[in-house]
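> So, here's a batch of structures to check.
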Structure P
Amino acid sequence: MARVAVLRWLVFAFVIVDVLLLHTSGWYHGFADPVWYEPLVMGEVLHLPAASVLLVETLKWGCVIAALAAMSGRAPRLLGWTVAVCWIWYQYIAFSYGKVDHDRADFVVALALLPTVGIAHLSDRRRSEAAGFALRAVQLAAIATYFLSAWAKLRFGGVEWVNSATMVRAVVRRGTPWAEWLLEIPWTLHWAQWGLMVAELTAPVIFLLSERWRRRAVAAWFGFHAVTYAAITIAFWPHLVMMLAFLPLEEYADRLRARWAASRPGRWWSQRGTSRGPRRLPVS
């Protein structure tokens, strides 16, 4: 339960950062002429209207306000699903006027399922079927993002995708000084495509690894994304948040709280709280 509490807090914090700083294309689509609106499947089924400035602003700030409230841990289902509706609709608007980013699918799963767990305390070490189901679903969706990415490459590009110039083109278009020198050594980008394909196809192996090797696998994927961002400034931010579901977040939270308690500001805060009486543990 504590792991869900930490992950849920991180998810809501990311929603705020994402809406305000990262993925803001839904905002200016509110000014677009409705003639350019091409509803996705979700829009066709739910009969969602074209974007307007009022609708976009409502969804944008609804995400922020609901996420801030949800981070308190109160009313986890009501506030959690409010965040889910606002964020998913906001993303829908962004993608109804262009390409659909595949790195956000697992984040949708997290927003939909994490509220089902109910109240979860940061110090709660109980096991829960609802928590286990939500965490496993997020893990499966995160790994499916890798595997299905490889499948899409093979489906549309064929086996020859690994021998194509896809990465060369990416470096030419978006390359940074950290990667442009690789154009002088083209075999590095060629073999990088083979390595990427193998890594994505074998991603599901993570479910067969021990806890120690599972953490190392997650660290390796984070390293891959760090290199990708340094090379061509492409990052899969919501997906990286979902990969944290594989880690013992409750242990990391305990270590941070222990370090805080041992620090001078932490001791001062503890003494201040003691003088005022007992304090409740924060929840999420």
Structure Q
Amino acid sequence: MRKLNQKQYAAFAANAKTLDSLRRNEVNYVPGVFEVTKVIVLGKEDFEKLSEDVSPEYPFLKDNRELMSADPGGLFRCLMVRTKGEQEYMLIAQGRNSLYLGYGKDCRKVNLQDVPMEHLVLEEPKAYQEHAVFYHRPHDLSDINGQNLRHPAPERQTEFRVEQVVVLADEEYRQFQETRFLQDQIFLFDYQDKMWFDPGSLCWHCVLVKGENSRDGILVESEGYCYTRYAAFAPDCGKLRLQDIPVHYEYPAKAPEQKKSRKRKVPER
């Protein structure tokens, strides 16, 4: 019979950004049992770069997401990240909305039996648009993309979070940009509960309106109205955090058809 491994305990901090904050104990920890699912070995310079800003957007974290989970007070399935020849390490676990970091001084004290190891060159994380400039009662696209110099001063640049994506047909999106900001829109009425401003965190919770084939989009916060009460321009929707955000296709826009895999028929004998 296989002997069960003893439980390993560690303290994890949610959304900590730097390794130094863990070393200096400047974060709020939650306890847990941890299991290392993979060891990631980085070069010294790469480890130092990661230590300065542990962004959840690093490709190696996304590639290994299925190996991570976080249950504060319970089990953390995590990656161990260290550099060759050094014993210091980070533990990284990914929860639904948070990245959890743990810290240790001696990886030799951790049970790593049968744990796979991978040597990596650190790839830069994807750069996301984190802030936007919201304008009050804009008339059209030129009022929010900086082309209308006579437009009143905007609200200050703040954080935002997309709560819903609405996709319009390309022609409908063009008309929305040019003439319909101040007109009532059914899709804004439908998603009123997805739009609000949080004064505590200075964050706009908004709906992203875009075309079927548009690269850009409009961030809308209607403030309980059915028209574009506040809006900001998003020049590249590919740089917005849209993972797990619900998407609605407003008729006549259509959701892209999923390609069906073709199975090769085996001839009958």
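Values quoted throughout were computed directly from the atomic coordinates according to the rules given, and no laboratory measurement underlies them. The structure presented is a predicted model; accordingly, all values stated were derived computationally and were not measured. Cβ atoms are built from the backbone, for glycine too; each structure is taken alone.
> So Cα Rg over 2.2 N^0.38 Å, computed for just one structure, reads 1.14; which one of P, Q is that?
For Cα Rg over 2.2 N^0.38 Å, the value 1.14 is produced by structure P.
> Work out which structure the value 0.75 belongs to, where FRET efficiency 1/(1 + (r/R0)^6) of positions 116 and 236 (r between Cβ atoms, R0 = 30 Å, to 0.05) was derived from one of P, Q.
Derived from the structure labelled P.
> Where is distance in nm of label points 7 Å out along Cα→Cβ at positions 84 and 124 largest, in which of P, Q?
The structure with the largest value is Q.
> Match the computed value -3000 of helix-only ellipticity at 222 nm (-39500 (n - 2.57) for each DSSP H run of 4 or more, over all residues; to 500) to one of the structures P, Q, and report its label.
Comparing all candidates, it corresponds to Q.
> Assign the value 15, calculated as relative contact order in percent (Cα under 8 Å, 6 or more apart), to the correct structure from P, Q.
Structure of origin is Q.
> Suppose mean count of other Cβ atoms within 10 Å over residues 220-227 works out to 14.1; of P, Q, which structure was it derived from?
P
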